[in-house]
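No value in this document is a laboratory result; all are computed from the given coordinates. The structure displayed is predicted, hence computed values, not measured ones. Cβ atoms are built from the backbone, for glycine too; each structure is taken alone.
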Structure I
Amino acid sequence: MDIRNEDNAVDKLVGITIDKAFIDSVANTIGTDLSKYKIIEAEQFACSLIQVSRDGKMPIAMYAGGEKAILSPAYSMFEVIDKSELLPSYLMMWFRRSEFDREASFYAVGGVRGSLLWDDFLDFRLPIPDIEEQQEIVAQYEAITRRIALNERICANLEETAQALYNKMFVQDIDPDNLPDGWRMGTIEEFCKEVRSGGTPNRSNNRYWNCAEVPWLKSGEVQNKIIISAEEYISNEGLANSSAKLIPADSVIMAMYGGGTVGNVGYLAFETSTNQACCNMICHTKEQSAYLYFYLLVNQDKISRLANGGAQENLNQNLITSQPIIIGAENKLFALFVRYMTALGKVNMKLRAIQSVLINTLER
């Protein structure tokens, strides 16, 4: 299907992520002829066939928006012809399977720059159960999705409330030269028990990466929230033979560099190692860690503006740890916020695991 925005009636521009979701596009469209862009509507699909073998994943998603949108003509589009035989939501679940990505990557190996040919994609086969069974499976999956979204909204509200309280208690009407008894101005370095950097084991040594013994966190995973798990693991041997170090749970992390992550903050809910782009701040108590976490969130923009460099802006450990902070003001309130947000994050991790099991049953 190929319906173009010929009359420029649609101006909502979207793109597709590697994680199979539509997002509002941030592309600069000044001077771009949007009449050549493709129009997409609810329950229609779009995908990118480029570099599938390199990425190991195929960006493909079903559009669920209430209004029409446009996307780059580089995307291929299609839709289900008979929805009484195949539910679009069921098909999207099929595309989320890891086995689908493996198959797509396999066929893309022979393409130009690792791209998947459209005809090869059309040749993919899938079992289609009765529509009633599809409806039941989709209903179960979507119920879990709604619960995850609800928990994420609760977490966002808790974080917003905690930041507002921090502002009220430690920013507004606070005179650094006339602090309450027991409070004093210091630096993050003084405040912390220890600050550690990270490292990356040699990627060419398979022994360092083929054993899931030690979680290994990248700065790109630091996304201004509680960090529940890591995407990658290294071996104990890889940890011992690199500059990577174990960072204890309840540490606070700030991303120093990496595409779009400079200044991002995270509260660590588990022991892990990290890459060298993470500034890992270890505190004496959970209360101090929670206080530091919200301090960094509230002051994030100010600290991020200190980043320097050319093509890639960088923070460094000294810049971060030299920032002024009120010492002696931490209390249990912010640790309670972190505790509740961590609990919700762990529930969502389990719910996503259930979703993965449900998706994998489609293979049978």
Structure II
Amino acid sequence: MSQLLVAFTIEVDNEFEQWMPHRTAATRAAGIAARGPWLASLAMWLNFLQYIPDPHTPDGISLADLRQVSHLTKPQLSGMVRWGYVTVGGASGTDASAVRAAVAAGGVIHRTSAGSKAAAHWRAALADVESRWRDRYGSALIADLRAALVGIAASLEPAASPAGLPDYLPEVGPGFWMKDGLLASLPSPSAPAPAVPPHADVAGVVSLPTAMSRALLLFALDFERRSPVSLVLYADFLSAFAQGPVRASDLSLATGVTPTTAQTACGFLERSGWITTRPDPVLPRRKLYQLTPAGTEMARRAAADYREALDSFRANPAGILIAVADRMHAVGPAPLAAALAPPLAAWRASIPFAAHTSAVRADPFAHLPRFPLVTHRGGYPDGS
């Protein structure tokens, strides 16, 4: 399921990139004039921008109310202002002090004109990609997937997360925990419930990536109640290193996480005493990552916690989802490889990333993350 969500998101992101005027590190390095906001991923739409009204509407939304409707402790406000999607209290651009002052003064958030254009493109890309997935997997299988996902959220969410779940996986917090990004509790019963601004684009039907995100998040919360290590660190890193030492040059393919974020995670694991590095015996100038004895024990314990969480999921309505996911896996890697094909002008097809993209497409089951890793740098599910 994790790999299905990552592949779906990448396909939406690739389509959004084609349609939306934008800027990236590559355009900045090439001296190309800015044509729009900084490129961001689907999570920024589902967890943030869909709740923000257009600039021409009188009503905005406060940060406090945004936290309540998004179910997130720290919606990516500063980034979305800096990247050009929204304003707060009239403050925009890269002036962080002006943004902080506007928030402190209770300023409300509106989309910029570019943010409104992005909203239209994200809605269209979501619809297009869902249609393609019905064509690739068959409408009946996708309908079964959606029904199983929605059923899980309805049965498990109230007990697992009383404050509600976001529409996409949250950014990981310190220690790469899922739980750190979630709103911990509902406001007091006497407090009025925040109203979603009447002009915000909140869909009436749960989208496929939202349904997948909520099911995965429920599983992650259950795992993290049992385990001393986060699901991201176990699924993407400790489980990979448990198979044997990993060359630094192979780190991204082994974990499914892009290099910069993978190195950050490995730094945390090394500081925790769970992995270490040593010279590659074949190429001594390069290094290998490997588990320490403490890391081996942590991987063993986390694997047991994972099996317990999975058994718990199988014992309730989530068992239906596992059966549907197995049916989708049995279709083979071709649908995922098609989803991961970037347009020629997309950043994932550019020289720094093209080799990695090709390797992932050749074997998506091996090289996509085993659990999505969303960071503050645009919300990409593979740590980009």
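Once FRET efficiency 1/(1 + (r/R0)^6) of positions 36 and 132 (r between Cβ atoms, R0 = 41 Å, to 0.05) is calculated for all of I, II, which comes out largest?
Details: I: 0.45; II: 0.95.
Going through I, II one by one, FRET efficiency 1/(1 + (r/R0)^6) of positions 36 and 132 (r between Cβ atoms, R0 = 41 Å, to 0.05) peaks for structure II.
Determine which structure produced the value 17.3, 57 for Rg and Dmax of the Cα atoms in Å, for residues 164-355 alone, calculated from the coordinates; the candidates are I, II.
Working: I: 17.3, 57; II: 19.9, 66.
Corresponding structure: I.
Thinking of I, II, which structure, once FRET efficiency 1/(1 + (r/R0)^6) of positions 20 and 244 (r between Cβ atoms, R0 = 35 Å, to 0.05) is computed, gives back 0.25? The partial results should precede the final answer.
Working: I: 0.70; II: 0.25.
Of the options listed, only II reproduces it.
Ranked by distance in nm of label points 7 Å out along Cα→Cβ at positions 124 and 252, which of I, II sits at the highest value? Intermediate results must be reported in sequence, preceding the final value.
On the way: I: 4.4; II: 3.0.
When distance in nm of label points 7 Å out along Cα→Cβ at positions 124 and 252 is calculated for I, II, structure I comes out on top.
From I, II, which structure was P(r) over Cα pairs in 20 Å bins from 0, in percent = 27, 59, 14, 0 calculated on?
Values: I: 23, 51, 24, 2; II: 27, 59, 14, 0.
Answer for the origin of the read-out: II.
Given a value of 14 for relative contact order in percent (Cα under 8 Å, 6 or more apart), calculated from one of I, II, which structure does it belong to?
I
Quick check: -11000 is what I get for helix-only ellipticity at 222 nm (-39500 (n - 2.57) for each DSSP H run of 4 or more, over all residues; to 500), calculated from one of I, II. Which structure matches?
On the way: I: -11000; II: -15500.
Considering all the candidates, the number was obtained from I.
If Cα extents along the principal axes in Å, for residues 4-83 alone is computed to be 39, 34, 21, which of I, II is the source? Could you put the intermediate results ahead of the total?
Numbers: I: 36, 33, 17; II: 39, 34, 21.
It traces back to II.
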